[in-house]
Structure 1
Amino acid sequence: MTKYLISFEKGAMDHIPEADWPEVGKAARAVCDEAKDAGVFVFADGLRYDDGDVQHAVVDVDGVVTDGPYPESKELIGGVLIVDVPMREEALRWAAKTAAACRCAQDVRKFIDGPNNA
């Protein structure tokens with residue numbers, strides 16, 4: 001099996017009216033529950049950037065820590081789902097379900113076959 005990161009950019013869900021958020025949350029949880037039932041779920045969550053608390057930092061190779069915001073050139077991730085599936089096509093099917101639930105396009109990336117992917 002291979003792990004895939006299914007994600008969307010920060011701000012990708014900004015078009016959703018506030019009144020629709022409970023429905024979107026329910027749909028997203030349903031996709032995660034379905035992935036759990038299918039035995040492919042690894043992890044899912046959203047990332048917080050705007051609650052006034054420092055939620056992200058950059059740690060340089062010399063250990064220097066710089067609290068956000070990131071430089072403009074960096075892509076910020078809004079949310080993720082990680083699935084462990086046998087084929088890319090299955091990861092794309094999960095991404096399609098996630099896109100429908102979250103009402104935004106999803107980016108699909110394969111993790112490398114490193115020591116933690118066995």
Structure 2
Amino acid sequence: MIRGVRGAVTVTEDSNEEVLRETARLVTEMARANDINPDTIASVIISTTTDISSAFPARAVRNLDGWTFVPVMCTHEMNVPGALEKCIRLLMHVNTEKPQKDIQHIYLNNAVQLRPDLVK
């Protein structure tokens with residue numbers, strides 16, 4: 001069965017280094033928290049707010065050990081007034097037998113305000 005695993009992280013500045021570092025940290029934490037092996041991933045969709053343009057976050061995923069062949073796509077979030085700025089959101093489609101209630105969605109830095117009900 002395929003489950004969606006959500007995550008988000010914010011960056012303090014739109015720099016290549018920070019976008020890649022924080023994206024890798026988010027993906028690594030999502031995988032760790034949910035016992036995800038890259039071979040079980042069907043696809044990953046990454047969106048960024050429009051104020052992030054220095055790097056493709058997908059590059060951070062592809063550079064992780066064992067993640068080279070995971071299908072990853074980047075896009076931009078809707079530009080809604082008052083929305084959280086400098087935010088990278090991720091949706092990972094994973095083959096797992098875990099019930100939906102046991103999936104741990106990960107929100108880091110200021111992104112914890114997106115889903116405080118899911119932050120532990």
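We did not get these values from a lab; they are worked out from the coordinates using the rules stated. In this text the structure is predicted, and so the values were computed from the model without any measurement. Cβ atoms are built from the backbone, for glycine too; each structure is taken alone.
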**Request:** Identify which of structures 1, 2 gives the largest calculated value of distance in nm of label points 7 Å out along Cα→Cβ at positions 35 and 107.
**Result:** 2
**Message:** I have 0.3 for distance in nm of label points 7 Å out along Cα→Cβ at positions 27 and 67, calculated from one of the structures 1, 2. Which structure is it?
**Reply:** 2
**Fill in**
From the coordinates of one of 1, 2, mean count of other Cβ atoms within 10 Å over residues 59-66 came out at 7.6; that one is structure 1
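A value of 43 was computed for relative contact order in percent (Cα under 8 Å, 6 or more apart); which of 1, 2 is the source structure?
Label of the originating structure: 2.
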**Asked** Out of 1, 2, which structure matches 2.8 when distance in nm of label points 7 Å out along Cα→Cβ at positions 11 and 83 is calculated?
**Response** 1
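Consider the structures 1, 2: one of them gives -0.53 for log10 I(q)/I(0) by the Debye sum over Cα atoms at q = 0.14 Å⁻¹ as calculated from the coordinates. Say which. Please report the intermediate quantities before stating the final value.
Details: 1: -0.69; 2: -0.53.
Computed on structure 2.
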**Asked** Computing FRET efficiency 1/(1 + (r/R0)^6) of positions 19 and 43 (r between Cβ atoms, R0 = 30 Å, to 0.05) gives 0.55 for which of 1, 2?
**Response** 1
**Item:** With helix-only ellipticity at 222 nm (-39500 (n - 2.57) for each DSSP H run of 4 or more, over all residues; to 500) derived as -6000, matching label from 1, 2
**Value:** 2
